[in-house]
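Read-outs throughout are calculated quantities, based only on the coordinates presented, and are distinct from any laboratory measurement. Treat the numbers as computed from the prediction; the structure is a model and nothing was measured. Cβ atoms are built from the backbone, for glycine too; each structure is taken alone.
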Structure P
């Protein structure tokens, strides 16, 4: 710590009597000001009092000199008491009441060349500022009464004051007292208004903090160096799986999610946001992070996030970016699932229309041939003596046969799936590398899916046959009823 800083800290400690007060609390700030004012009066006034006391003693004015020194001693005592845990009013009274006696004495005795009354003019401000309106005003009234007795009561003071001077002296004191009272009333009114405003702002701040902490959206402010500001929503930590994010670089948090070129693009985008180069809608349309896959650097956890950014200018002219981050992973998964279900439904509808146009007898023959091929494939897979390559060769022949039959019947959806599997098997069969267990397992899974589609054909034929039989039965019953009605 530098020498200058030590001196500043020492001076601050002396003037505040070593009190550690919260500068954001209005009432404590007022108390701190009173401490500083009283300490200033003690040092400034005490120095003059001791100096006047010594000077008066040297000039033979013993009583006045002792009074000055006694008042200075009271000031030193008040300084010591201020540094204890005693209430502030104790030190205030130790300073103000002796000063009241001193002013009363100087006023009554006239002081050096009649200047004693001048001390009284500083008393109202000192008393009211240090002790508050009620006690300060009462003590100032006491001094006013003593001044009036001194000025207007014959024999009360060894000094005879002219009537015009007395009126002016008392009038000036009343003026100083009135100004001090008006100032204090104005200050009290202001303090009450500030207190109400502070309570209102605190209530609003608490409400905003509560809403912020309960938001499901990550909300944060970012400066031009991409540093996240301290007041961000708790949801941001949960979404990004990070803690203590204040002053961390937002782009650094995305290092595992974006490439270097994407980072540069993002920096260019944020430059446009800070400069407000385009309107809000345009900035949203070109937002590179509108929706992206977030990858956590430590855990490799993956989430789909959606971000928005908007420029915010504060009263000091600085521009920040207000960012929001949403975790839309579940939403995207659900959308993907819905699209898959819709695709599956579309496939089923196409298959239905394709099957309806095939003669049931021919379709039955196709199903029997397909079941034969599936049974053949099953036998091939169970044969442990075959190599994986030979297994692929034989399975390919069966798949090709089923595909050809499906194409002939116009079962386009089914034949397309068979054709895709046929291409995969051909690549395995003709490839340079050995067919692995995983390759065989993959083909088996795909064959199982195709078998289920074939079973769907069988169920569909059963429904069509049942419908036809039921319709023929209904037609027979209708003919019988008509015959009976005619006879």
Structure Q
């Protein structure tokens, strides 16, 4: 009850009190397994509260103590499926903390330990839907870690295994809404991987399957706000693929369908910050489509709606770093729309506001590569405005700031094609400005450096139109160096 009301400190005190009681009982009656089991359950609840409070070290200690207890119980009674399931859950909880700590390799090992235990349990009880469901959940978690690590084929295999289990559960009980909901989760994850692999048609198919099921679930359960929100997310996923496929009217229709759902949700609870953020994000996505449709005035309105929402969110929680980052990205988008209207002064002001936020974020976490990239993008956009204003010296200086960050990120993540692509684009931007300034020798050197990066990517991915197209552009620029550079952007 205390946790559901947000009273975490009081809940933690209660759970620790419960754990202390069961610890005394377990010591007084070491032969009675129920006291040890109850102690483990109490420790798990302690860990859950500590995770919610951001105390990862404390949560990990609680979960490890829970695992130690269950390990002793299973050693004494290896055929007890309840103890074995508890052991799998304990391993999974430990993995959750390791993911939060960024220790993905260790987390993957812990999730696989949980999966191995669950596989044995599911084999022992093939008709136990709970055991089968556990299997699918651990496949999901494993897939999430692998996707974060960039191991996309392996992630796709894990999600595929989980989806197959979820389909069997639905077949066994077609009316079980929770089982059908699980299908949508796997379909969405598979769509995410396929999108990252550039397999847009297949991704769209997965997202559409998720949308169809979520539509039916939402209709059958109109008061389930969580499922309504997930339906809006499904529309957004389809919209993102449509943008990538240059199907802009369809993308706009999909984003607006999702926005309508989110607006209804936010009207029911205007204090729900998750829904408020969803509104802001969708407004920005609609703006992206309008920019691509060469409608900067309409896009600017959407971006400003997004900006206003993030402004309100940040005032309610100034320390929320995620919202601060969202705020900075929205400033960038406002700047893009103003650039489309030839309002260079307004665009420069927006980009500089974005840069200021990103600088403050990086003061808190200088090693955060995502924020570093955001800052490099702002530097490049500022350079674009300055060059357009004819201020080549300052424009070149901004491009050099961008390039310096891009070089660090590419060195840190040598196997990340996007980081390498960003570096090539930074070289190209700087080359263009240097050439305009008459510094042709360095301009050509920058162009060659960018071309070498793209050539490696094209060689590694000979069937990729993305890299082959970039390489053709750079080759053309080098072959006719007296023509404007391609002006690739991030």
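Quick notes on this one:
- helix-only ellipticity at 222 nm (-39500 (n - 2.57) for each DSSP H run of 4 or more, over all residues; to 500) from the coordinates reads -25000; which among P, Q: P
- Largest in distance in nm of label points 7 Å out along Cα→Cβ at positions 286 and 302 among the labelled structures P, Q is structure P.
- Structures compared: P, Q; top value of Kirkwood radius over Cα pairs in Å, for residues 86-269 alone, i.e. the largest, recorded for P.
- Computed 16.8 for mean count of other Cβ atoms within 10 Å over residues 422-429 - originating structure among P, Q: P
- Origin of the value 65, 20, 13, where Cα extents along the principal axes in Å, for residues 126-205 alone was derived from one of P, Q: P
- Comparison of P, Q - label where distance in nm of label points 7 Å out along Cα→Cβ at positions 390 and 462 is highest: Q
- Kirkwood radius over Cα pairs in Å - highest-scoring structure of P, Q: P
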